[in-house]
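Colleague: Listed next: structures, encoded as structure tokens.
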Structure P
Amino acid sequence: MNTQEAQALLDKIVGQIFGYKNPYTLDQFQQKYAFDVRLPVKVNDSTTGVETWAQSISSGKFITIDNARKMDEDGALEFPKQEINSISELLKIWEKTNYTTTERQIESVNVGQSDNTYNSENIFRCLNTQSSKNILFSDGMFNSEYVAGSQRTKNTNYCIRVDDSKDCSNSFTVAWSGKVVNSMFINDCYDMYECLFCNHLSSKKYWIANMPFEEAEYLKIKEMILRWILSQ
């Protein structure tokens, strides 16, 4: 997935959730909404010098998964047997092939600047994505679609900044919650529909800051909040 495709995807997610045209570039969105999400780090393939993206950078030596597979096919990672008389000799030989593999993916398509991607499609700058589509700047997404800036969440669609949650849709800034729809700033809640700034509640509709409102009142305040979010 290239940056143009990622920008178009971000525009779609923001437009769906907030109902306004996306004002953010990819870099602006990452800095504002994914600043605390563990994301891939840009490094260079140690064998070719090309730019690549890795989950772990502790080794300091890297190789893209495509390059590693090609070298394996060409036999470039195989060596004649050598005599080993000490641990230092073994470690020196091992060093020749001991690269951290980057941009790892299995049965996935259109993945860019990401690592640890499984059975997924249209993924950009993410880690540990499984069975998901159209994900940006996220870590640990499972069975989700159209999500950005989120962590450790499953069965979720059209959401931004959803952490440790499940079964959420069309929502923004949700933590440790489930079955949250059309809501924003929700923490430790369950079965919430059209709620804002609520904590530790369940089965509510048109609540703001743990207080009940009539639908017309709620929608008026929500519009004010939407404008406030996108103007920051």
Structure Q
Amino acid sequence: MGTLTNLVAATPTYDLTLPSNGKKITYRPFLVKEEKILLIASESKNEKEIYKAMQDVVSACTFGKIDMAEAALVDIEYLFINIRTKSVGETSTPQIKCSSCQHPNQITINLSELNPNVSPNHTNKINLTEDTIIEMRCPTYSDIEKMQDKKTDTERMFTLIALCVDKIHTPTQTFTSKEVGLNDVAEFIESLTQIQFKKMSEFFETMPQLTKEVAFKCKCGHEDKITLKGVADFF
């Protein structure tokens, strides 16, 4: 079999800039064996298995240069969409339900046109006071999994914010969230004023996200408009 694999043409490579940090990454299209992983996961209808397959494929197609445990979710999603585009084509046809009658409508999306929406006001460094600066990071898939264990939307929101605190800078010391621990970070957040907390919330509102507004007319006659967000919405 080794001699047969040598007959296959070299796989092309492409470069991409990660939206969360501006780092350049080289990637290749996925191979049949990797497409098989995606198809098996898709057939399972299990969200965790699908995201695990997506991570495995992104890791393989970026030559192991991406740390899946630390990578921002938006980076993995953006890489996956570009890998998929170079592998099997630029269009996707997801089924979108009409908001009026719930009838599924098949729409066509040009994946090559998808770019992370980045606000010009976005910053990961938040001045809470003249002396205290919070350094944030974009959520990882691991963060999303941990957040889902919480029962209410409010608990999930506070947990995600605490998980995404990377460092706390004071005039005399810098604390990392790993050193301090999640519980202490959560208590610190709860001690903030409303104005300070709003500054932290704005980080999530302005951070890079894969979004696209889609307009379509349903068979029922209703003209609909929906915003797709995240890789799952595009397939």
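Colleague: Work out the source of 13.2 here, i.e. which of P, Q gives that when Kirkwood radius over Cα pairs in Å, for residues 39-94 alone is computed.
Modeller: On the way: P: 13.2; Q: 11.9.
So the calculation was done on P.
Colleague: Suppose relative contact order in percent (Cα under 8 Å, 6 or more apart) works out to 12; of P, Q, which structure was it derived from?
Modeller: Numbers: P: 12; Q: 18.
Derived from P, not from the others.
Colleague: Ranked by percent of Cα pairs over 22 Å apart, for residues 63-174 alone, which of P, Q sits at the highest value? Don't skip to the end; give the middle numbers.
Modeller: Working: P: 46; Q: 58.
When percent of Cα pairs over 22 Å apart, for residues 63-174 alone is calculated for P, Q, structure Q comes out on top.
Colleague: If helix-only ellipticity at 222 nm (-39500 (n - 2.57) for each DSSP H run of 4 or more, over all residues; to 500) comes out at -8000 when worked out from the coordinates, which of P, Q was used? Could you put the intermediate results ahead of the total?
Modeller: Numbers: P: -8000; Q: -11500.
Attributed to the structure labelled P.
Colleague: May I pose another question? Just checking, which of P, Q has the largest value of distance in nm of label points 7 Å out along Cα→Cβ at positions 47 and 191?
Modeller: Values: P: 5.5; Q: 3.4.
By distance in nm of label points 7 Å out along Cα→Cβ at positions 47 and 191, the leading structure of P, Q is P.
Colleague: With FRET efficiency 1/(1 + (r/R0)^6) of positions 111 and 135 (r between Cβ atoms, R0 = 25 Å, to 0.05) as the yardstick, tell me which of P, Q scores highest. Mind showing how you got there, number by number?
Modeller: Values: P: 1.00; Q: 0.15.
Comparing P, Q by FRET efficiency 1/(1 + (r/R0)^6) of positions 111 and 135 (r between Cβ atoms, R0 = 25 Å, to 0.05), the maximum is at P.
Colleague: Thinking of P, Q, which structure, once distance in nm of label points 7 Å out along Cα→Cβ at positions 15 and 183 is computed, gives back 4.8? Provide the component values of the computation, followed by the final result.
Modeller: Values: P: 2.8; Q: 4.8.
Structure Q accounts for this read-out.
No lab work stands behind these numbers, since they all come straight from the coordinates. Just so we're clear, the structure is a prediction, and the values are computed from it rather than from any experiment. Cβ atoms are built from the backbone, for glycine too; each structure is taken alone.
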